[in-house]
1. Please compute FRET efficiency 1/(1 + (r/R0)^6) of positions 128 and 240 (r between Cβ atoms, R0 = 41 Å, to 0.05) for structures P, Q and give me the label with the greatest value.
2. For the read-out Cα extents along the principal axes in Å, a value of 62, 54, 35 was computed from one structure; give its label from P, Q.
3. Name the one structure among P, Q that helix-only ellipticity at 222 nm (-39500 (n - 2.57) for each DSSP H run of 4 or more, over all residues; to 500) of -16000 was derived from.
4. Given that distance in nm of label points 7 Å out along Cα→Cβ at positions 16 and 168, derived from a single structure, equals 5.3, which label among P, Q identifies that structure?
5. Of structures P, Q, which gives 25 when relative contact order in percent (Cα under 8 Å, 6 or more apart) is computed from the coordinates?
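The numbers here are math on the coordinates, done by the rules we state, and not lab data. Everything quoted here is computed from the prediction, not taken from an experiment. Cβ atoms are built from the backbone, for glycine too; each structure is taken alone.
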Structure P
């Protein structure tokens, strides 16, 4: 078993599995650093995967498919932004409602467009990009580095963190807290939409429930990573490793249900061990009321 874990195939499989955890988790850092909980990541992954399959199927271009996926993520996150930032609604309720909506809407349109409520027509995979490497792995590596620099080394990052830590003080300095929060949520939607695109290409289609709880695990990974892009990336890699490791036991005689439980059980265990040691931004989840 050790030889299998050290095998390059296992390593690449782990990276491949990590992608749909990593992209929404990085996006969640932007959203929550600004003070908005984006639990709608699960729904955004679903919407991104469906629109990627739709765009790729009708245009024959994987690049346009990616644009469709990211656009879907932006649209869902824009709705979440409006409901939570402008209307001051409960962020958890809004996110869960969008997740349920995405589950129903994707199934409905899948039935209308592809004449199936369970899956879309087959689409090209990563090989259609015509590159000698997996572009999503390269993009993930770039986004980890860029996100760290943006959040901790730029003026925008400073304002984003201020909006999440002390929005009243940020407002007193002339910073538009609501605008910053909108941007943070939209970035998280774009990243999660890209994660949905990966799921569609990896499975060569959209299937009902394709996100399979990855949005929730991505949010947990962000918390375990202490709202830091590098920490979130490390946590996602850990979950990717756990899922990849569980696949090694598929033919071991152990009931499949127990094997499939492993990543989720590890999520609970790690959260129980780290949640008390991780401090969220002070104003995370709290609507900002501008005082006249």
Structure Q
């Protein structure tokens, strides 16, 4: 069996039974592409930045399901916690938390405390939560704070939004660490309302995909990691256009479509993706799903 179209690590998966390969496809897999690699490089630069009075920050912005969380999660996994030299405590180089959907300062600090593995106690004052969070961040020598879904700040009142922006500025100044915000375009609307923060947060935009050379590189990467025994021609003009149309141009939807098409190709015995497989794959685009939900509701 010739599997030269696959990465060596994937070739070992391609020889497994159909059932085993279908199981493997349920797990996350990393697809490298230009914007993602650029984001990882910039995150590394931020992490290695020496402490100074005004630390640089970063804002990763993009449409829903366009790879933002996958990028920061991969970066976090590259910098996992480890024991201190004297084994007295854990070092957490990169801490990632999610901004609560109903944001309050107390809930935000509680998320930091929980992410650092400390039991959460209910204290009457925000100051107590803040003191504990700062103490833990210093003790674990956290060098970067990543806040996913940072656009949730906008769910609060104007007063609460200003409070959160003040907290972000305070944390950056007090701990002298870079802060990375991750969210949809509304995240920038939240940050730019504070001139000082806007100047510190350098945006990196993950746009929707176009049918261009970068998209061809992306599909070539997919071809090398999807465990099919025969090569697919995802770079064909008609197939590229079909993938973009059905997925509506976000990498999460592209991955979902191609994963389901891979499962269909394995089950059928065809072992490669062609236009027929793509057209028949049981997949609904975000727009189709919204219409389905609306029809069910109304």
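1. P
2. Q
3. Source structure: Q.
4. Among P, Q, the structure yielding 5.3 for distance in nm of label points 7 Å out along Cα→Cβ at positions 16 and 168 is P.
5. Structure Q accounts for this read-out.
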